[in-house]
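In the part that follows, the structures are each spelled out as structure tokens.
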Structure I
Amino acid sequence: DGRPVVYWRPGCTYCLRLRLRLGRDASRLHWVDIWRDPAGAAVVRAANGGNETVPTVVVTDGPHTNPDPAWVREQLPPPT
């Protein structure tokens, strides 16, 4: 649907930091728990040399591992 996808897992402090720093904008992303979604875990491994490093954010130009929250906010489509 055009939204950036954030691959995350429970207990990940970097994932929590991203979600908290994004605040309300976090709801404008699609969040995929790699522990519940094997296909999501495969995407993360493919993007990170076989490692399940999260958060991995996928936007139109490809995956970005543990990006700065300000950068992620810039990738959001305009609110409707």
Structure II
Amino acid sequence: MNETERQGIDPARLDEQDLLRELESIHRSRHDTLLYGSAAAFTAHDARMKELEAEYLRRHPERPVAPGRTREGARARGHS
């Protein structure tokens, strides 16, 4: 996807603060886009969200993972 087809700036070009701000914004708007957006709007939103998330994961491969966010942690919660 090139710059003219992309929704917004290439995530790799965003500094850390801008990347986090973009991620927060797109996650806040996800529900409304799903419920009220056109199919094209949802497709564009989905593509942009995936780009931003992929860039975050690329930058932070060793990010801390909360125990409750793993399969084992979820199973432990289910047996409480």
Structure III
Amino acid sequence: MALSYKARRCMALLVLVVGLPVYILVASVLATTISPNSFLGTLALYVGLGLVWVFPFKSVFKGIGQADPDAEKPRFDDDPR
């Protein structure tokens, strides 16, 4: 079942406002507990954790920046020119 445009916008807002800060806290706690000793290991861990949250929500964010495809297009029949 596909989500409507408005439902995807609300879901994206919820993910960004609530979900992302919670994920940042969990990822930082996880990164400090794992804590590789090398700089490259730590960098790889943070880059990996930074990319992991994107993939489950890719379908929610896809097309959110575009205009609502279900909205009626404005009519320009009464052009004052």
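Of the structures labelled I, II, III, which one yields 30, 44, 26, 0 when P(r) over Cα pairs in 10 Å bins from 0, in percent, for residues 17-56 alone is computed from its coordinates? Structure of origin is I. Structures I, II, III were shown, and Rg/Rh (Cα atoms, Kirkwood Rh) at 1.27 was computed from III.
Have a look at I, II, III and say which one yields -9000 for helix-only ellipticity at 222 nm (-39500 (n - 2.57) for each DSSP H run of 4 or more, over all residues; to 500), as calculated. Working through the options, I get structure I. With relative contact order in percent (Cα under 8 Å, 6 or more apart) computed over the structures I, II, III, the top value is the one for III, the highest of the group.
Quick note: the coordinates plus some simple rules give every number you see, no bench work behind them. No experiment lies behind these values; they were computed from the predicted model shown.
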